[in-house]
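These are the structures, in structure tokens.
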Structure I
Amino acid sequence: MKIVHTIAEIREIVRQARLAGHTVGFVPTMGYLHEGHLELMRRARERCDFVVASIFVNPTQFGPNEDLDRYPRDLERDARLAEEVGVDVIFNPSVQEMYPPGYCTYVEVERLTEKMCGASRPGHFRGVATVVTKLFNIVKPDVAFFGQKDAQQALVIQGMVADLNMDLEIVTVPTVRESDGLAMSSRNVYLDPEQRRAALVLSRSLDRAVEAVRAGERDVARIRQMVEDLIRAEPLARIDYVEIYSYPGLEPVERLQGQALLALAVKFGQTRLIDNVILEG
């Protein structure tokens, strides 16, 4: 497995793979890989002949006072894990490589970004859409893989690819969880033992919502209130949002009809975690 740091290098490597007749799979990450990332890479390995992963902590998707500077980084560890699951090359550019002096072009996706994480983290999806567009233009994959844990992000990317007529397929892979239900996240390492225990309220509340829907509950306000009450019963939890929207359109709904996305963001100390589930109405 190779690790390259420049756009010219990764383009040449991908060009050679295409000359050999290979299909190219791509997994964009910010590094500090966990089992969720590795599952994306395994799916890419199964689907494609040649697998590229990027590791780039993208500054444009972090807001003021967020965790850009302390976001965990360990390229040596990440490279070892990526190689074990069959990645062929890691693209690990510098900030200067991706955003050289004078850079002034950004990608905005409207409507889908105006709620949930887009509302609580202004500018976040502008940064995500911009860096993913750049990475797609650099790598030119046939298929790119994203996790359902970041459900809104996956929908934003799917919408952007469709709207801009990008010639690739987006595959969304189900959320990977710890054995006790906590969704895998690089930010889980920030949690102290008490916060880690408290964070289990997220998956428990989602499970309770699924059970309620299976039992016949269709009123969105009641489902949301139930989830909020469960989370607020945990003293260490501070709710950012609990929202339910139609899926995949992310339109407001009052009663469940068809699929809906129940998504939440909750802080434990300074650590903000997100999770979600698809409700079948």
Structure II
Amino acid sequence: MRGQRYAVEVVETPLGGFEYCSIGNGIPVVFLHGGHSNCNERLCLKGFDREKYQLIVPSRPGYGNTPLDNNRTPREAAALITELINYLGLESVVLYAISAGGPTAIAFAASFPGMTRKLILASAVTKEWLNKNERMYRVASLMFRPAIQGYSWTLIRAMSRLFPSITAKQFLRQFSSVKPHPLEKRDRHELIAALNRYASNEGFMNDINQQGVDELIADVNCPTLIIHSAHDNSVPIDHALFAKRMIENSRIEILQNEWGHLIWIGSDSEEAFRKIEQFIGE
């Protein structure tokens, strides 16, 4: 692990360009990040031994330097991921979907079973997520639409520098239904570091307007781990229960972690990683 660096590359393919980051050697794991993130995602990589795993993080369409272009739907985004896998000379991968990366991962596993060793759905969206009549949708579409999102993230980052404790507590309410409480300094720093890498670009509005993923999920046949918090305040536990009903070859782990949606933060994040690594190694 020591001495290895994250290398970011932009590649052009017949289906469009994409940006990705890769580090490590071993079992290939492709991470499909959640909303507002990009190939510089770090939280979900915690715990992975770079001597045992090749960790591959593409920026999904609309995020980072991967243009949205003609890759707006989960099926189209999944096809673009096959271009990445072929470019890297890999035959098949473990697919690790985080939050809003769920629909693309489901489309990939359903459409390209030969390239999917295993599927991990972590705090993942597995069906219709936000209804346009919901308050959360209205707030998200106001703050994070492409023309405004840059200003919103600049303000959030300024608040996190000036008032880190207050900012962390406010975000905890968005992610977890656990009653707010004093936060560990390390946990607060991990959250703030993640916020400093975030940008919504065109990707987030595309994510919250996705339709039809529930029509694909029954076609997923690979071994699947569904891991979700009972206290998730961002993507309700119903998404995990729905995936368990629809994917025959699946098992579910429901966590009682304090950070809810962010299963990668807090002392109980080690439990989540142990379950994930055990599943990959089986």
Practice problem: Name the one structure among I, II that Rg/Rh (Cα atoms, Kirkwood Rh) of 0.97 was derived from. | Solution: I
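Comparing distance in nm of label points 7 Å out along Cα→Cβ at positions 77 and 93 across I, II, which structure shows the greatest value?
Answer by largest value of distance in nm of label points 7 Å out along Cα→Cβ at positions 77 and 93: I.
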Practice problem: Kindly point out which one of I, II the value 15.0 was derived from, the read-out being mean count of other Cβ atoms within 10 Å over residues 45-52. | Solution: II
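If you rank structures I, II by distance in nm of label points 7 Å out along Cα→Cβ at positions 29 and 205, which sits at the top with the largest value?
II
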Practice problem: Consider the structures I, II: one of them gives 0.30 for FRET efficiency 1/(1 + (r/R0)^6) of positions 85 and 213 (r between Cβ atoms, R0 = 30 Å, to 0.05) as calculated from the coordinates. Say which. | Solution: I
Quiz item: Ranked by distance in nm of label points 7 Å out along Cα→Cβ at positions 37 and 221, which of I, II sits at the highest value?
Solution: I
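Readers should treat all values here as calculations from the given coordinates under stated rules, not as data from a laboratory. What you are looking at is a predicted structure, and each value in this text was computed from that prediction instead of being measured. Cβ atoms are built from the backbone, for glycine too; each structure is taken alone.
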